[in-house]
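See the structures that follow.
The numbers here are math on the coordinates, done by the rules we state, and not lab data. All of these numbers come straight from a predicted model, not from anything done at the bench. Cβ atoms are built from the backbone, for glycine too; each structure is taken alone.
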Structure P
Amino acid sequence: MYLERVVSKGFCYLYLKEYAVRSHYASNSIIVYRFGRIEKALKNMYIWRNDFGLFPEQLQNLGCTQKDLNEWIRTLETGVHKTGRVFALK
């Protein structure tokens, strides 16, 4: 799973995507969770980090852990993925 940003109508939205093999589709990735606008998403992630009990059940069912949450926060703060790829926020 990986984070992806999408710019729409002047706003930047954050999605958690996963690679999936799908026939008859140009894109082989599916959205598994929508965080919303990046500013709101980062605030929510800080809240979840401080109280992991508030972490969405949907993400827990996908196997996401506190370690993943910390990596997502680091990616949004630094603008660099854990693999070193640039994650442009604007």
Structure Q
Amino acid sequence: MEAVGRVKPAVFANAVTAVAAVSYLLCLALSYLLPDILFAIAQGWVHTFNLEPVRAATPTPLALALLAGVVFAGLIWVASYAVASLYNAWAK
């Protein structure tokens, strides 16, 4: 059986969190700058549902959106750290 490499959980979590945070910020920027395009993309993903009733009348306040991004990044870090730790434990 081939030896499986170990993953450093903190390094893995940092990398995954960086990618997720940048993705969140790009999506946030898109929602402020081009909300109709973002809505069209979302409608394409759930093409069998009408998303018009859940469309926000006003954009989310920036402070709240940034706080949500920090919470999102924290959850991503914890989850990816757990995944790397479990991988190391189970790959033995």
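If you work out FRET efficiency 1/(1 + (r/R0)^6) of positions 56 and 80 (r between Cβ atoms, R0 = 25 Å, to 0.05) for P, Q, which one comes out largest?
P
From which structure (P, Q) was mean count of other Cβ atoms within 10 Å over residues 32-39 calculated, if the value obtained is 14.9?
P
From P, Q, which structure was distance in nm of label points 7 Å out along Cα→Cβ at positions 8 and 64 = 1.7 calculated on?
Checking each candidate, the match is P.
A value of 19 was computed for relative contact order in percent (Cα under 8 Å, 6 or more apart); which of P, Q is the source structure?
Clearly, the read-out refers to P.
Here percent of Cα pairs over 24 Å apart has been calculated and equals 20, so which of P, Q was it run on?
Computed on structure P.
Of the structures labelled P, Q, one was used to calculate helix-only ellipticity at 222 nm (-39500 (n - 2.57) for each DSSP H run of 4 or more, over all residues; to 500), giving -24500. Name it.
It was calculated from structure Q.
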